[in-house]
Structure 1
Amino acid sequence: MISFFLSLVVLSIFQYTILYFKGVVDAVLGMSFVLSVVNHMGYASLVGLILVPSFNLLENFRPRHGFIIVFIVLLLLLGVEALLVTYYCAFYIPLGADLLDYGFTDLIIGASNSRGMLPSIILAALIMIASFLGWYKITSKFYHHINKMYPFTIVLFSLFVATLFTEGKPINQNKTQYLGVHLFTETTGRTYYNPKEEFPLVRTPNTEDVLGRYFELREEKPNIVFVIIEGLGRDFMGEGATYGGFTPFLDSLSTKSLYWDNFLSNTTHTYGVIPSLMGSLPFGEDGFLNLNYLPNKLTLFGILKNNGYHTSYYQGTNSSLYNLDNFLQSENLDFILDRSGFGNGYQLQIEDAGGSSWGYPDKELFRKSMGLPKPSTQPRMEVYMTANVRSPFLLANQESYETRVAQLLIDRNIDEEAREVIEENRNVFGSLLYSDEALKSFFNIYRNNHDFNNTLFVITGNYALESPVPQKNALSSLHVPLIIYSPMLKTAKTISSISSHLDVAPSILALLNSKYEIKMPKKVAWLGGGLDMQSDFRSIKDIPLIANKSGTMEFLHRDKLFFDGDAFEIDNHLNISGALGHKGDLGRRLNDFMAMNVYVTEKDKIIPEDLAIFPFRKEAFENNEMVWLNSVFNGSNFDKAYSTARNFAFDKKSDKALLLCRYILSEVPSHLDARILMGRINAWEGNYSESVRILRACVRLNPSYLDSYEALLDVYFWSNKTEAAMRLIAHMNKSEIDTSAISSKIKRARQEAKKKQINTFNQKSFKQKEEGTEIALSNNK
């Protein structure tokens, strides 16, 4: 096995040498090569684990038989690896599941007839044979007792497990293992789907307007404000709540609203609610936001923007978590606020035991958002995501809120089991009180807006808090409230029929289209069919669900819930009865949905590109570019990738720095430092107009990030645009941005203005357009 592993290392050296002389990688024996050695070690250990038992069995049956067979198997595996390495060096992509489409023989014949692969194959084969035989002769001298290998399986297993935690890219992965994994996934995974139609979800929009009769809409289109409350489950609010009394404002608001008390979230993933609520979208295999490439889609963001709405999203945490920023930017929102955009004057959430803060608490989020300028001539769609009802449940005035929890336990008649849970988790229920209080203050501020009376508020939870508050059954973590409130509401109503987040977007659009005849897409691909308005309990929908963090799928078919291979009945309180036994029809429905779900998301078959309002085109890289990128960046730490790009830039390797920055931004569009570096590199190369365009976009993306202003002031100085620099300074002053850290840059700009006799006190408006681009806090186009 040692000679097998060392031969794999030699093949890896062969690969990197070929790529180096082709100019694709920068070095042969770099960090990427080291990672390839580690991955080969894991593969060799796995092969050893598989072969050792067979070797011992054959050796016990007849001596030398085990040795000969294992020797031949290892030689064959090395031959396969040599072929796959040669294929990779020729085409810069590893051979994967596409083998099923063409066949191994066809691929090898085709490859050998192109790009001079045949000499490379022969060379690789010779190197492989010589290496294996040579290493065997060397290692056999001190490792000839091969029949004693069996205890060594523990070591092999440990090495294999260790390499599972090593991130790999195609360039440094074992090519045989890569092929095997992809073939296994393709043939045994839940991805097989034989569609009758290329786009199985596409249909003509025909959702009935079930909301219109409840509202006295005005002539102007209404503002639509979504508030998604982290961890808000039905157990916490409304009549009959198990742990009720800690959301008094929401309890009161629900009695003046359309209120669904048997409503379901479709996923327990923190931000998984956004694709479901905004777009009625399928999940993908591991959540829509975790897809490698976002497929074309239609959402409320895009459709309402196409109808003149100003679209915005607000949260106090990092929007790049779970790739949410990719989704938001793919819908071309006008403004996005996250943790990076708060600036001075706002207090972060209390740090946890590890010294980190999740972000800005709910009151600060609402205070910041309500202080931002908003368009007065457009209807608005605003989405708020709160963050306080989640671990570690830390508040600035923790003791005060926990004291209020204790007092509520005294004042309210709560059953003993619930009382015990509340007493053990006062921090959780204190966070509920805080979040409810923050929402109340948000509404009080909003009432002062001139268009409050023309606003629809949609309030829901992203999922029901799963821990540390116990859940009673498999549906409890998805049981959340839905409230639709507006001063235009004619009558309040409690609705006990079951609907889900997938039904909201179709119903909101049906309401607007019925009144205003908005520009609706010709075709849609909603998973939901619209909200059920039946007051009494009923369940008439098919609703797919992801009920836990591991991604286990459930399926609600009318009043039957299918999960864990069995079917259960549900009642009017979403309690689950005993198992009904395996139900083939429900299992088939779930399997059909899972297969379709993977097909439409991975194959970009939700809607055709020509139907998407904002077609999503992720930047494509050439195969040789991807090989180089994988050789210099392995893993998912894009801050580390940025540091690498910056080093390339400082070494005057601008092309490589720009390529790496482009790759970073294709994966993390909100990575401002990479954008700023691209702006600086363009300026260093003399491309001042492109540099200004990039850096002004950075200012719009995050109006509080000082590095963008610093870089822009430098570019204005280098390009002799003193007036533009003074307008930028005026903008910073008007926006109350703390500029003390870049005071030297500002001083330099003012000195230049003085030399040129530019009046620094009578500058043009900071909203004045320059080179076709406007700097405005509310513009994020």
Structure 2
Amino acid sequence: MKVLLNENPLAPSNRPPSSFSALQQERPAWIRSRQSKAAPEVTAFRLQFSLPQSAKIRTHVSADERYILYLDGEYIGRGPERGSEQIWFYETYDLDITAGAHTIVALVWRLGEVAPKAQISLEGGFLLEAEGPYGKLLSTKSAVWETMSVNGIRFEMPVVQIQSPYFAQPTQTTDGSSYPWGIETGEGDGWEPAIARHEDVAFAFGIYPVHKLHPALLPAQMAEVRNAGIIRYVSDTPWGDPQVVSGTTDTSLLSEEKLWQTLLDESIPLEIPPHTQRQIVIDLEQYVCAYPQIEISGGRGSQLIIGWAEALYLDDSGQEKGQRDEVEGRTFIGLARDVFMPNGGESRKFEPLWWRAGRFIQILIETGEHPLTLERFSLLETRYPLEMESRFTSSDARLEAVTPIMLRGLQMCAHETYMDCPYYEQMMYVGDARLEALTTYVINADDRLPRKAMTLFDKSRMDDGFTRARYPGRDIQVIPPFALWWIGMVYDYALWRGNRAYIAGMLLGVRSVLDGFLKHINSDNLLRALPGWNFSDWTSGWPLGVPPDGFDGLSGLLNWHLVYTLGLATQLEKWAGEDLLAQRWQGWQETISRAATTHFWNEVRGLFADDIAHTSFSEHTQCLALLSGTLDDEMSHSTADNLLRDPSLTRTTIYFSHYLLEAFYLLRKPEAFFKRMDLWFDLPAQGFKTTPEKPEPSRSDCHGWGAHPLYHYFATLLGIRPALLGFEQVAIAPMPGHLTRIAGEMAHPNGVIQVDLHFEDERVWGQVSLPHNVIGTFCYAGKTQVLKAGSQQIDL
């Protein structure tokens, strides 16, 4: 059983040692194989031991890069939780072990340059530290651990058949004829003693260990077996790469198609004859992140390829997908795939070391001289255990119709970190993570994943003060606007969750980021475009998503983004009691705001330009200028009116629409809100199960940032927002528009906020209930009612 800790028992000791040999027996030690070679490699570690009586033993476990832990052949857990060179995680397990002989096995792998881009490796090895009297018996620093190289598994990057980066797990090929079956129980020959490596025995001299160990921050990932879906296509035609689904299943194979479905539904074995090829397409009817598990008997000389796709393409160019439900006449391009080669043994279970993602699965089979029997095919679903604890209903069925799509998109991008997308990259970007965290706050009281995201980004900061754009990661990518969005993440956490001690620890990073930006202010008090990728939105006409003058020049959007963020920092410093620093940021906000108004305001258009020459105007720039709170009333009204009326403005796409919806709430414009929601209302008819990255043509069919309207259901339509940082007071100001009823329950750190409202003309009536120790106000149509903890009637 995995246990989460509040303290770090493996933290390096700061006391002087009596001797280095004694210290080696006190401190945790890593072990490795004598035969260790260059990555990629898979290694097993084994410890055989006996207990005189039953015991519950607490163990701390980590590896570089990853491990699967077994006790007597039974699965215990996976790890370590994804971290970085600045913070390396270990899991803690309480093991209930009976008296007698036992075997612990850890399957450890490191993939090096073919690992997912988000996976970091420092120095390969395995660590297990047992507490109390069992330390000497079990720990890698003292017990007699053995190792063995695991043959039969190799990795290679897939051949990218479409114009898109692929940073996720490489293709894994498992050759059953050389794989050591039963390795999880410690069986087999060839085990030899491991070599210990002591990392932190010199900490008394200030020399840090290679791995800065820290307890895991998150609960165990969800692990649930789910049905593998429905068979959409069976073919016996020779298959190439990519594979064309030529039509429906041939009539001669319809009976076999039923047998395939029975295999999926009831695990009734299916035999494939010798010298046979098959192409099978399975529709999971949902977007899924899972470990595919297949049990096979016989089939020596056969090959199975299991590929995953989010949707099938219109043709082999891999550019357009069309309606996502369609299979017939489409092309299956599976970048994520695994290859399994049976050895002829009985009930061999094949499973990749890392999970896959998508809606459609393709199984390609080619048998040799022997028949192949498929005994079971299932999926072990994995993700962060994030569920919809809140509730929202309304008189417009379209809102609830897209709720499952948005929720599933967020869930599929929540694992050991947030992710931009589970299929192509599996990387955590700041811009994505801010919206994912905001959405998390309103649907669930659990804030551990948002807090981990903020912490990791804080540890990614470089010598210029900026956070990396994506982290963890093996390369350094800088997106300057994302460093500002990280400050937005810190502000959001303070607003929606409080926790002053945690925020105080983040403020040093907030100040560093802002100081880094202020170094690029010119003599006119304007921000020049910073080095790096100044991505702002996947807007048509903006090269690489960079706004006008965002490569090298004076960008209106980037300037207003800085002004907006300086306002957030001002509030954070005030909340932390740092009045002088608050005054500093406020002074800079006012200075840059005046300069941006002088240089970007266009009196004729009544709008802020994107560029100094006033040739481009966008929704993006108007949003951030309005949200900055620095405009006078006349300019604010003009900007708002023309934001709504000017059809020539460059439009926000799915990502940046969050800030547009925020502006609509600020302006109290429900009609505009619902019009922009058409982007989401259209998704069910297009066959989407999750929110895409951007409007068509979209590379990714699953991007967590597209779940942000869920946040707006609660914060904008129901109008439930913190009145102050810390969320001890609430301000409820619904924006129903055409809705005649809105009801919901929203997670709060102290419990649940319940709202049930009816609307007619400018009248509202219903009920509001606040958690213990929470007070607030209810505002609608210019009328206000004071709210107290507990339940109360509303009639205004």
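Nothing in this text is a laboratory measurement; each read-out follows from the coordinates by a stated rule. Please read all numbers here as calculations on a predicted model, not as lab measurements. Cβ atoms are built from the backbone, for glycine too; each structure is taken alone.
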Mean count of other Cβ atoms within 10 Å over residues 487-494 computed as 13.6: which structure among 1, 2? 1
One of 1, 2 was used to calculate helix-only ellipticity at 222 nm (-39500 (n - 2.57) for each DSSP H run of 4 or more, over all residues; to 500), yielding -14500; that structure is 1
Relative contact order in percent (Cα under 8 Å, 6 or more apart) - highest-scoring structure of 1, 2: 1
Out of 1, 2, which has the highest value for distance in nm of label points 7 Å out along Cα→Cβ at positions 519 and 575? 1
Structures 1, 2, by mean projected area of the Cα convex hull in nm²: label with the highest value: 1
